[in-house]
Structures are given as structure tokens and as C-alpha cells.
1. Have a look at I, II and say which one yields 19.5, 80 for Rg and Dmax of the Cα atoms in Å, as calculated.
2. helix-only ellipticity at 222 nm (-39500 (n - 2.57) for each DSSP H run of 4 or more, over all residues; to 500) was computed and gave -26000; which structure, I, II, did it come from?
3. For Kirkwood radius over Cα pairs in Å, for residues 38-125 alone, the calculated result is 12.7, so let me know which of I, II that is.
4. Output the label of whichever structure in I, II has the greatest value of FRET efficiency 1/(1 + (r/R0)^6) of positions 118 and 174 (r between Cβ atoms, R0 = 30 Å, to 0.05).
5. Tell me which of I, II gives 5.0 when you compute mean projected area of the Cα convex hull in nm², for residues 102-149 alone.
6. Can you say which of I, II returns 36 when relative contact order in percent (Cα under 8 Å, 6 or more apart) is computed?
7. Tell me which of I, II gives 14.4 when you compute mean count of other Cβ atoms within 10 Å over residues 30-37.
Structure I
Amino acid sequence: MPRTFRVGLTGGIASGKSTVANLFAALGVPIVDTDVLAREVLEPGSPLLAEVLAHFGAGVAGPDGGLDRRALRARVFADPAERRWLEERTHPAIRARTDALCDASRGPYVMVAIPLLVETGGADRFDRVLVVDVEPAVQLARLQARDGSTRAEAERILAAQATRAARLAVAHDVIRNDGDLAQLRDQVAALHRRYVAAANMQSERTAT
């Protein structure tokens, strides 16, 4: 069975990745959201959650015995070593689940929403990399509005991610998200047509 054509969707925090993913989903594209998978691999009762709670302590435990994700995020963004520790344990589990869902998907192509695509060096796992790009000032304002963060907190979170230049360097395609929803929808529709054509070409090559 030929490998499903894969598009990696990435962008900085608060760039609008979820909005873009939803627009592709509305066109019938299967979406694998690694943020959702990150929650699944740390569900209550999972061995990985037990390891994380043992490492970080009660301060990141929720009242239901699950994970206080806001508290954990504050810890790992304040300490690069702790962030690496967490990523070394969660990323392999997320990647394995991603591959399984991609292999099981139906349709010309599948889109994987992966915020840390650049940070994890995962660009070569995809046939195309799509970056949602936004001006840094807009991104900062959106992050503060979304999470209720202070400017200093928001700047620290942005600084911990890959740079805008690093994301654009791995991009095959770029969506600009500084305009309105109609402009965003037009960009998505154009790329969807391009991805369907590329996926069909790949399928024809592997079938011969």
C-alpha cells in the first residue's frame, strides 16, 4: 500500500495554526493534531504521566490526579533543561501515534499539525511543510490575549521556540495570517488544490 502523502503544518504559538487546520478539515482533509496526541500520551493512568509527575512533583498535578498543563508549561519554559527532559520522553510516543494515524488515514493526503516541527528536526518526515507566518508583534498580542499572559511571559514563550527565520527556512509553502478570514480561506483553497495534485502524482508514480 503506498504511503499517504503527508503535509506538515507548523508555525509559532498564536500564529493561527488551528484556524488553518480547521479550514483544511472543512475541505475534507484528515488532520492529525499532535497537541491532541500530546494530551493522549499523558492521560491519567498512563505510565508516562506517572513518570512526569514523579519528576516534576505535586506542583504540576491537577486536582483530578491528571496533569496541570499550565503549571507544567510554566516550569518547562522557564528551564530549558526541564523542557528537554520532557520532550525526550513525550516526543517518541507522539511520533509513533502520529505515524499510525497517518497510515490509517484515507484521502489524497493527510495534514499533521505539529507546532514543534522545526525544534524536533522533523521536516524530512513530510512531503511538504506548510508554515503559518505572522508578524511578531501580532503574534505577541494574540498570545497575551489568548492566554492572559503578561508581556514578559509571552516574550519568554516565544523566545523558547524556533525563530521565524528557522521556520521559514524549512517551508515549502507559507500562509500569511495577518489578514482577514476570507484571505486565509483563499490561501487554503489554493494550497489544497496543489496538494491534491501532488498527492495524486505521487500515487501514480508508486503504482507503476
Structure II
Amino acid sequence: MKALYSMMLLILISSSVMAQSDKYVKAMEEKIAAIEKTNTSAGWQELANGFERIAEAEKNQWLPYYYAAMSNVMTGYMLSNGQPGGANITQLDQMADKAEVMLNKAEELEKDNSDIYCIRKMINTLKLTADPMTRYQTYGPKGEEALAKAKVLDPANPRIYLLEGQDKFFTPEQFGGSKTEAKVLFETSLKKFEEFKPKSSIHPSWGKSQVEYFLSQIK
């Protein structure tokens, strides 16, 4: 009788855990589906807030923190329009700092992950964009270091080459930029996207549409 009770209790607990897991995955899938459709600072801020709410409810999951960090970075990018001086420095720093807090929480749960280092690169790029003349020597090398670590951890990650290509695309030629080199990197990224398979429906898979956009801008 005691064994039967224990078995029934185990089944009830397992069913409850599965239900919670399904709810979590569904909530994440809904937010992730909006990533490719979002192109405003307000939209990205809404996504950041949404992912953070999921993270608060699922404190042992690294992915909500990861996407919250990414969404905060993208909010900053949209505020600056991708251009130096495009927004208030303090405002961009606040978005970068919030992203870093979220990313650090993700990294506490998921060590040595290539995609986490890609977001760390993006955070450093946002800090650099806020004030490039005085910050290049600080955040340029930090971003390169993060991307180098991402490549060591997973050289097949297509987002690495997307970010490298963006650097070459936006950097003036006199400072090492090159549309020709950017095109090669975007083509490498696209090839790796064709071979890439995310670990699940909620693991990072973003970036292919950005690669296609940049390639369309390079004749």
C-alpha cells in the first residue's frame, strides 16, 4: 500500500513538472517568434520585459535571461539607429548595463556557451557605439575577445560570423572596415546557417534574416 501511494505521488509530481515545462516552453516560443518581426526600440523593450518576467518565474533556466539580455541590447541599437551619437550616452549605457546583468545571470546557469559570448560582444559594441571616440580602445578589444571566445567554444555558430561581418560593414575603411571582407563573412555565416540545427525550439537560432539583409546591401 505504501509503495502504491509513493508511485501515485511520483506520477502526480511528474505530471505537474511536465505541465510547468510545457507552459514555460510555450511562453518562450511566443516571445521568440516575435524576434524576427521586431524592429523598433519600443518593441524590443517589450520583449526584454517579457523575457525577464519569464526568467523571474523560471530562475533555473538560462535562456530567458539570455533573450532578455539580447533584447535590451537591441533596444539600445534601435535607440542609436546603429550610428554613433544616435542617442543619449547615458541611455545607451543603461541598456548595456541592464543587458549585462541579465547575461551574467544566464552565464551563472550555462557556462562556456558560444551564444552567451556573442551577446557579450554585442553589449561591448553598444557601449562602444555610445561614445566611439573615447571608448574604442576599451570596448573594441573586449568585444573582440568575447567573439574570439565564442569561436573557440563553437566555430560552427553562424552568429559569430554575422557579428564579425557587421564590424567590417560598419567600420570606416581607414579604421579597418571593408565591405568586401564583410561580404565574405556574411557568406560564411549564411553557409553555416544552412548547416545549423538549434538544440530545441527555444534555443538561439536568430540571425539568418540579418545576414540576408546585409548581403542584399553589398553589391
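Values quoted throughout were computed directly from the atomic coordinates according to the rules given, and no laboratory measurement underlies them. Keep in mind it's a predicted model, so treat the numbers as computed, not measured. Cβ atoms are built from the backbone, for glycine too; each structure is taken alone.
1. That value comes from structure II.
2. II
3. II
4. I
5. Among I, II, the structure yielding 5.0 for mean projected area of the Cα convex hull in nm², for residues 102-149 alone is I.
6. Label of the source structure: I.
7. II
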